[in-house]
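Scrolling down, you'll hit the structures one after another.
Values in this text are rule-based calculations from the coordinates and carry no lab data. Small disclaimer: the values here were computed from a predicted structure and weren't measured. Cβ atoms are built from the backbone, for glycine too; each structure is taken alone.
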Structure I
């Protein structure tokens, strides 16, 4: 064969991995950067699941969604539960009996939670004890500025929402680390997993005593007085509080060219924001569209607000009533079996300094668009949803027809490790579902890294899916 024929054949037969920046014009590049500004703004306002629910509700209300069915026009509903999970739905051209297009993402991110009896003093400092939430590398949370976000239920039943450490005039908090000069026995000679003790992730919160040297627990008491003067909090109120310790500071552009976004919580608020924005922007969807935002994914999706709960069924029952249909159990499940879904979650991008944990032919890369992950789990695909070929084929055509730049990915080499998502908890209903979201670097760290082009292509892919 001639060289030109071989090149033509190669172009037709061999998969070509596309970099976002190579496939777009200057106008779309400008759109990507403008989109990212809104994304970073969302990240700054939604550092906890409660804050995310509040921000999603605000945006939805501004876009003609309502807490009750509209009397005229398309049905665009908001349903929240316990302040930690939320669903947005929009009616389509087809009857609801034909199934839904569902995107589900999770609102929670790895963090530190204050214990129920957190406050104590030791060696003339006041501390608060924490319990880490989700999969973290504990050492990454030491010696960095931290903020406290959350809700306190006071003794009289009133609730108080607190954010301290984000404003430039706020104090911040931190967890101290041992100096390298003395770290040999306590850290250096140990495995990383053993060198950092979860019970030593104690937050420094005060250093000025109250009273004289004979005053009992005077450093602790000084902090309690400050909290009582400012918020009306007494120590017992911590028992009925949900206070989360997160990295202080805002999302930032990363790199000289500002092509990356670095921030806490991009797993999974990158998917939260892109699916939310896609829902706000869809026009005349074919099927009823539903974006579901759940809690507790980072600790197994258990609990009333996680993906294992009956929240999805409750949302669908409300939708059926709004469409003048009786929400019989059998009919709910018939609709779910006819539905298509995306488990909107991130994948781990290949890190040039740690390439050996990936199988490079099947690893996701920054800048190559939305990542479709056929299966997660670990080892022999244990504890995974594994999407079927027909659904992936349908999704390929959808993305191609809508100029979505996308890639595939696995979470590391076989037997290297692994991870899970909420996909398997929706798959039990019999619906088609696959994992689909941007790839990130430094996943589960306090400062995750995403590519601005990937974030925008994720939005573009989700919008095409909801409109299909």
Structure II
């Protein structure tokens, strides 16, 4: 490939305490936590709203905030949920008990909640602004380069946090990473969508001998309408035989109802999508929009209550489940999940099951994956610890990572990548960055007990904090 040289002098537009790349749930929690420690925070977001996949991506629901006994995403996670509820931004079936299963999201309400929280905290944030490069030397980030409508500019900070989801900042600064399984293949993505004209009461009547809950549905608690024992995947095989569905995809997460007639959908898969390649993302988005029509036919023709459904919107973001995992001082792994691990440097605990999706279509891969993930679930009250060392990238001194790209194996990424988990790691990274800025120290030098004390004051769940 031919290369050209390009050089340009650009303005240093911001010099702040903490710079954050990415305004998804991890970036929101990180920015609020750092700002509330009295730090000047700059957050840049490439989309036109905060929230990432929960807003721009139309992911229809929060996964569990708690383990059935304890509210694990305490602090900012609790604050976001309370504000969303107060503004009517959760599903019409929302209740206290659903904190331990899943809660539907009204994305427009969530956008406003995020805007207000960051404005009230004094966070400087910019939309339609993209991180494009990093200046780094001797394990230290000197500045980041951003692009916006006004042009290219630089930002300097005492501490940097990568909440990009794909680890862009960390990788461009030289951090080691892993991506995908042993063959480099990643879980399929989903283009989420919003639908109207659905009759919730009629949907409940699906639970008869023909479309009642299958074994897959019984073992998958996030299944559409699962609290009522209904399985929207029951007729998938019929639709494949009838050529209504062109892809052999047996995994259907389903819909979460915002009202009795409006639902957000997590349906369909785009296999082979690579979130770090814009060409792959473009192809997946185009295919996903076409595939939505197939699922509209499926719901209308095979399931009750959906006969008059109408597509309102598809997400502006592809729903990515897996991309880079930044290798840190500790790699949280599947053995930690199995033994309900505890750590001295815990910054939180979480409990979501290991939610892996297939890397390719087909019944055999789906069955194998289902059997594996069924075994990797917790009982009520069980959780695993998240150590601070997972937020500290190897070979870099003034950077932290939070959200989907923290240091885990791919199994643990499948558990911790969901929004309540991102609030936990983002909140911890925000407080840690404030300590780095205050003490002018590296990411490995902050006092863990002080970090935990500040997190506890914010409402974090830390039963194993140092005394």
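Annotations
- Computing mean count of other Cβ atoms within 10 Å over residues 238-245 across structures I, II gives 14.9 for structure II.
- Label whose coordinates, when P(r) over Cα pairs in 20 Å bins from 0, in percent is calculated, return 26, 58, 16, 0 (choices I, II): II
- Among I, II, structure where mean count of other Cβ atoms within 10 Å over residues 94-101 as derived comes to 18.0: I
- Among candidates I, II, the computation of Rg and Dmax of the Cα atoms in Å, for residues 78-197 alone that gave 21.3, 69 used structure I.
- Structures I, II were shown, and distance in nm of label points 7 Å out along Cα→Cβ at positions 30 and 406 at 2.9 was computed from I.
- Ranking I, II by FRET efficiency 1/(1 + (r/R0)^6) of positions 102 and 358 (r between Cβ atoms, R0 = 25 Å, to 0.05), the structure that comes out highest: II
- Which of I, II leads on mean count of other Cβ atoms within 10 Å over residues 350-357, largest value: II
- Among I, II, which structure scores highest (criterion: distance in nm of label points 7 Å out along Cα→Cβ at positions 278 and 318): I
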